[in-house]
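Next up: the structures, one after another.
A short reminder: the numbers here are calculations on the coordinates, not readings from a lab. This structure is a prediction, so every number in the text was calculated from the model and none was measured. Cβ atoms are built from the backbone, for glycine too; each structure is taken alone.
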Structure I
């Protein structure tokens, strides 16, 4: 059972393993609903504003790696509080300047309803700019990872790909990914949860909480 993001004292921050808040909105690729992505992975990102240098660099990088996300059955979607027409003008400018077509929808959120539901718009911020937030949502609509970057630092697309890959493989293998794990490297077995299991594992020559498994 997934706990609601609403409490008696009002909305609380979205947490890992919450059901992602549903929405329907206009985007640069027509109307989209979160429910459209059930059955697939989704990376939902917010950016502070259109026509800004860091955000532009992120969009170009994401576009160039879109095929790699597609291989993972993972879609991309972006959001800011800018209007649909501002989004279209910005993406058209990216196309002209960099020769890069942005292949994923960008949501307009001028009312900040979606941003507020996801915590993308800080309630005490001096302006309405969305934070640089990323949510990885699984095929069941569950939030599996959340990250925030500052205004001045762009996200790593390679790390996003690694994260989605690791989530998928650890789900399938019922194992964990160690620090810096990449595809093809060993995973970690679940740690023993009883003394007998721990001692049996140690007798086999493996550490009871650091056992490796080939992925």
Structure II
């Protein structure tokens, strides 16, 4: 679901539309959010919105992307993969649960379950590069002998990040720093390389 971005788009109006969509989503919820309401709040016509975006979800996705920081995908590399993932996951969780991102992200995840186009857009524009960054960090740790080399990095990503989404989306209780640290420690205790692999990676 690529956003429609003509070269001569009025960026001031576009920003007003995105802000209106984000504000209304918080106020009335995703289900009651409509293009007419967004247009009225932004002071533009519906046709203006449809020239630039195909749907309300596309507007929200643009807003979410602009609100989220690059820090969520950046991994420190201190040489200690456990410490690095603790740092990154805490930062990611703080980003996901901010008032300007949490309701919109949750709404889009819910809508994507019934909208394959939106699901693909979220993966391509938002999630794929975040997962790729995590996979790259795991592969680096495997080469260093910190993690078992026979494990699929994507599986380790699921083990690390799945509890965050479970706590946030299912139990409505985003994990705190201590819980995240315990989760990361538990996962890496199970995927740690053997002594022989560690010596090989360090050699």
Task: Among I, II, which structure scores highest (criterion: mean count of other Cβ atoms within 10 Å over residues 90-97) - done: II
Task: Label whose coordinates, when Kirkwood radius over Cα pairs in Å, for residues 82-177 alone is calculated, return 14.6 (choices I, II) - done: II
- [ ] Rank structures I, II by volume of the Cα convex hull per residue in Å³ and report only the one at the top, that is, the highest.
- [x] I
Task: At a computed 3.6 (distance in nm of label points 7 Å out along Cα→Cβ at positions 50 and 138), which of I, II - done: I
- [ ] Supply the structure label, taken from I, II, corresponding to distance in nm of label points 7 Å out along Cα→Cβ at positions 98 and 154 with the calculated value 0.6.
- [x] I
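Looking at structures I, II, which one was helix-only ellipticity at 222 nm (-39500 (n - 2.57) for each DSSP H run of 4 or more, over all residues; to 500) calculated from, given that it came out as -20000? Intermediate values should be presented prior to the final figure.
Working: I: -9000; II: -20000.
Traced to structure II.
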